[in-house]
Structure I
Amino acid sequence: EAPQDVDAELSAILDGVSTHHVTPATDRLVAYANRSANERDGRSLIRVANVIVEKAMDDMGRSELYAQLCHGISERIDPGIRASGVKAANGKRCAGGQLFRKFLLNRCQDEFERGVDEDNTSFAEIATRRQRYLGLVKFLGELFKVKLLTERIIQQTIQTFLGNIESPRDFHIDGLHTILTTVGHLLDTEEGREHLDVYFQHIKELSESNAVSPRLRLMLQSLIELRREQWYDK
């Protein structure tokens, strides 16, 4: 099978998934991913992870569904699947669901670090890239909800967005709004409140900064209000 044909087939499975039909789609994706049991490099597993990330970036409204699919795949994939040379943080070889999660997060990290190149590109292209980037950020939040992403990674994501208070990038502020409206309520716990208090001090500074456009200042003010209302969006 040609790679482009496989991608089209996997993409069609994702297009057909709905809230009421997550299990059949998961079954088909798991069946394809399990081909990696006979591979040394995990290429089938990587292909499934990559296509899901691409779809999530293109369709933010279905992020929750795609995260549920990922959770199902990680739970049901052949636990004996390994890939040569791929290890977990503890130095042990990854296998099964852990390996899928690693491939998934590697792709997410690559896309996140790529960011949005706003130089030498048309306005339309920049708008498309920003939308896809926000789709990725939303997906990261949904992966956190299904426990495929750690809180540490979410905290690092927020810190990246707040990394340049003096001259922030527009897409970082958009990303900050997206991640906090998605998982802010889960971070605002007794243990996490101290971190969030620091973030919101920076958010308040940005909401009053002339370096930030009026649209984004309003967005930041809405975040402050959302937290004040205990994350209840009226």
Structure II
Amino acid sequence: MSEATLPLAPDESERRIGFMAAIFAYTFWGFLPLYLHLLTFADVREVLGQRVLWSVPAAIIAVFAMLGWKTGWSEIGKALNPRMLATLAASACFIFVNWGLYVWLVMTQRVIESALAYFLTPLVAVAVGVLAYKERITSAQLAALVLAGVGIIVQAFALGAPPWMALALCGTWSMYIVIRKHAPVPAAVGLLVETIVLAPIAAGFLWWASQSAPLAFGSNAAHSLLLMLAGPATAIPLTAFAF
């Protein structure tokens, strides 16, 4: 068998799959503002609450579709041990703030600022990898990071004000990634536990929104369906990213 036809080593194969999953996730997120723009009929608090609550059934489907019935329940059981549950509860707090900031930025016509956060995120991720996990980067990678950093600085000046919300969005996402690394459970299982932990808070946000005006969910079929889609629109890319 020639070298060209040798099967990939498990680590290399997993790395390629992970790379492709990350590309898919970021591409999906790139189109997410178009979807959120369709939800301007609803209050930001309702969109956030519905996003969390409808992510629960989406995550349940993902768990058993990807892992099967027996393995799915087994992994859920592992995720519910006190240490793992505490870790996932911590990551859930950061992802909730991240989701809230992102929805608010997009629905208040600040898409560029939200996008800037996701240009910042890889730079922060590299910094975390180098400082916290002692990973090494090559000269070519360093040059690419410097160029990306210059582009971000130029865009930040173009905004005309310090991009505080972009920094907050980037910071919460980076903290989510760091904490999530300490919970070695399948991506869909982690998302399921996180959204279940967040469900009471999401319900509180829906109640809060309902005190200002009637909720959009249930007002008509189209609005209800669009809000329900917030679940899979959240679960699909996040599961792929954490794959």
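None of the figures in this text is laboratory data; all of them are computed from the coordinates on show. All figures in this text were calculated on a predicted structure; none of them were measured in a lab. Cβ atoms are built from the backbone, for glycine too; each structure is taken alone.
Match the computed value 11.1 of mean count of other Cβ atoms within 10 Å over residues 88-95 to one of the structures I, II, and report its label. Display every interim value, and only then the final one.
On the way: I: 11.1; II: 21.0.
The value was obtained from structure I.
Which one of I, II has relative contact order in percent (Cα under 8 Å, 6 or more apart), as calculated from the coordinates, equal to 15? This value belongs to structure I.
Ranked by mean count of other Cβ atoms within 10 Å over residues 64-71, structures I, II are topped by I, which has the highest value. Can you say which of I, II returns -27000 when helix-only ellipticity at 222 nm (-39500 (n - 2.57) for each DSSP H run of 4 or more, over all residues; to 500) is computed? Value -27000 for helix-only ellipticity at 222 nm (-39500 (n - 2.57) for each DSSP H run of 4 or more, over all residues; to 500) corresponds to II out of I, II. Calculated for structures I, II, FRET efficiency 1/(1 + (r/R0)^6) of positions 96 and 192 (r between Cβ atoms, R0 = 25 Å, to 0.05) is largest in II.
Here distance in nm of label points 7 Å out along Cα→Cβ at positions 48 and 216 has been calculated and equals 1.5, so which of I, II was it run on? Can you show the working numbers first?
Working: I: 3.9; II: 1.5.
The read-out comes from structure II.
Looking across I, II, the calculation of FRET efficiency 1/(1 + (r/R0)^6) of positions 168 and 184 (r between Cβ atoms, R0 = 25 Å, to 0.05) that yields 0.85 traces back to I.
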